[in-house]
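Q: Several structures are given next for inspection.
Rule-based calculations on the coordinates, nothing more; no lab input. Values in this document were obtained by computation on a predicted structure and should not be read as measured data. Cβ atoms are built from the backbone, for glycine too; each structure is taken alone.
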Structure P
Amino acid sequence: MAEYLRSKGIDSLGIKSIKRYSKSLLHDTLIHCLVNGFSIKEGDFFGLHPVQEMGVKLYYLSSSPSGEPLRYALIKNGTCSIDLKLPEFPKFLIDMGLWSYLTEEERTDLTRQLGLSLSVIRRYYWDGNLRLVNPPQDLFQLLRHMFKGFSFVLRTDEVVREGIVLDPYGEYEIDEKTIREAQTFIIGGIVDKGKRFDRATEFLTRVSGYSHLKRYKITLRSSVIGVPDRINKVLEILLMVRSGYALEDAILETQTNSDKIARARFEVSKGRDTSWLRIDRKALEKLGNKKV
């Protein structure tokens, strides 16, 4: 983004208040342009509270002439004028092939996970790196209804040709090297509140025609107990590792208290130490075991 702006002779740009996803205001400004249809316009503008990043100053637009005079600003016009070649990979495919098997409650939960996954992907990339496979016709309407005012550019892939499958029953344990080198990840769009499905991801790979691909499980010290299983959490773990986190640290960072308690109970049952789980006092009280 910074290189693009400088190539156009723009070293100062006015922006309106935008939703933040990452630590980079430039990155979040690009996301804002792409999903909300903002373009760079030349004119007479004023800006306040500059933020400098990579040789570019971003100002928050103001109607007050006491602000800094600006020649360029982002203005909504329905399309994004910033012509950048965005990275296609890594690509995260969510296979919705089992949607018809889900209850209404499960569909609602899955829709919520997808919306949260968009926020997660935007911390590192943008909506185009998250794709849907076999999406039901009503999914996009459900997303817009649940996340009113939240614009998104969610694309679809017709088939799965390559990649690695994330499956808690997978035959391989995934490691940091595999996560950082893989180009495409496939995650099943599955919510099973009634425990009705047995090895649902494996079944999904057969239904969707990619059962030949390797299935990997994310483990925490060789066990899936306590590893978050919601799509947005799995996505966050993968992205954190790709950004430099150790796999164990990424899992511990994304765990809910319920995840931590489940793992702590498992460790206690084995007579093992649980201090490495970084459990807070409230979670310890819920566990209610003096051995922890």
Structure Q
Amino acid sequence: MKKNYPIQLIIYFIFFVLTCVYTQTSFAQYSTDRYHPKEVIAEEGIDSCRVFVVEGDDWTLKHEIIYDEQGNEIEYASNLRGHYSLYDYNENGQLIAEYFVPFGENYYSKDSLFYNEQGQLIQRNTYGGDGKRSSTNTYKYKDDLLILSTYQVTNNAQLISEYEYEKNKMTIRKVFDDKPHGAEIHIFDKKKNLIEFQGLDAEGNVLVKHKNKYDKKNRQTELAAYDRDGQLSQVYKTTYQKNGLIKFKETYTSIVDGKLENAEYEKTIYEYIVTKP
């Protein structure tokens, strides 16, 4: 079934995923979509994971993830979106290159990633199929915290994000071409799990709000999304295996009056494969 997501939610989802990747690694992941503990993958000798969308008795392959012996994700194929991605790592297990290849096409885009001596990501360059750089992300840190990131495209358009930290709160203020471009507010619990996210426009109005729940092992079990009117619009639930890998996910969309029983429902099953003796 086709899903239609609000454009504000999509925009802030993309910005926030990038934010969580480049701030402290001790903060919990925003989304569990690509959450697979490397140590568990390696210890159990898992070669790949196939993800299926289940509707009744029909199973549709959504995507497939392939791992190396260290548990690093080295290939991601999205069968519903028609592309796959390849990943390269350095000797420290850090991602240094990502290739995006549409199915049936003979071109790709490439991201190259660079780190400082402390292991912090300081630059990410994106190149098109012609080999020319199309954009650059740079990152600046202070006391192990990201304080400034810049997204620069080839036509000189620039998005600057400034990071401010309090005891359990991180605020990101964005400026696009010298004009205010909204902000993000991230609130954490004592274990540094993200429990609330707010996306604001340039006037400070809340466009989207997310609230997260976690289990006793600090694994995200639920994300509830609210629209600009404060109404519950989407809910994402995650159930885990005993070893910490995702067992299945449940998605509720088009929620009316805050009731899940009338929402559109989708279930996603994770199947892990071990082929090596």
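Q: Suppose you compute mean projected area of the Cα convex hull in nm², for residues 185-240 alone for every structure in P, Q: which one lands on 4.5?
A: Details: P: 4.5; Q: 4.1.
This value belongs to structure P.
Q: Let me ask you something else. From which structure (P, Q) was helix-only ellipticity at 222 nm (-39500 (n - 2.57) for each DSSP H run of 4 or more, over all residues; to 500) calculated, if the value obtained is -10000? Mind showing how you got there, number by number?
A: On the way: P: -10000; Q: -2500.
Only one of P, Q returns -10000 for helix-only ellipticity at 222 nm (-39500 (n - 2.57) for each DSSP H run of 4 or more, over all residues; to 500), namely P.
Q: Hey, FRET efficiency 1/(1 + (r/R0)^6) of positions 113 and 201 (r between Cβ atoms, R0 = 35 Å, to 0.05) derived from one of P, Q reads 0.70; which structure? Walk me through the numbers before you get to the answer.
A: Values: P: 1.00; Q: 0.70.
Only one of P, Q returns 0.70 for FRET efficiency 1/(1 + (r/R0)^6) of positions 113 and 201 (r between Cβ atoms, R0 = 35 Å, to 0.05), namely Q.
Q: When you work out distance in nm of label points 7 Å out along Cα→Cβ at positions 49 and 177 for each of the structures P, Q, which one comes out largest?
A: Working: P: 4.7; Q: 4.0.
If we compare distance in nm of label points 7 Å out along Cα→Cβ at positions 49 and 177 over P, Q, the biggest value is for P.
Q: Next up: Out of P, Q, choose the structure whose coordinates give log10 I(q)/I(0) by the Debye sum over Cα atoms at q = 0.07, 0.09, 0.11, 0.13 Å⁻¹ equal to -0.28, -0.47, -0.73, -1.06 when calculated.
A: Values: P: -0.34, -0.54, -0.77, -0.98; Q: -0.28, -0.47, -0.73, -1.06.
Source structure for this number: Q.
Q: If Cα extents along the principal axes in Å, for residues 81-224 alone is computed to be 45, 36, 29, which of P, Q is the source?
A: Here the read-out was taken from P.
Q: The value 1.00 for FRET efficiency 1/(1 + (r/R0)^6) of positions 57 and 265 (r between Cβ atoms, R0 = 41 Å, to 0.05) was derived from one model only; which of P, Q is it?
A: On the way: P: 0.20; Q: 1.00.
Computing FRET efficiency 1/(1 + (r/R0)^6) of positions 57 and 265 (r between Cβ atoms, R0 = 41 Å, to 0.05) on every structure in P, Q gives 1.00 only for Q.
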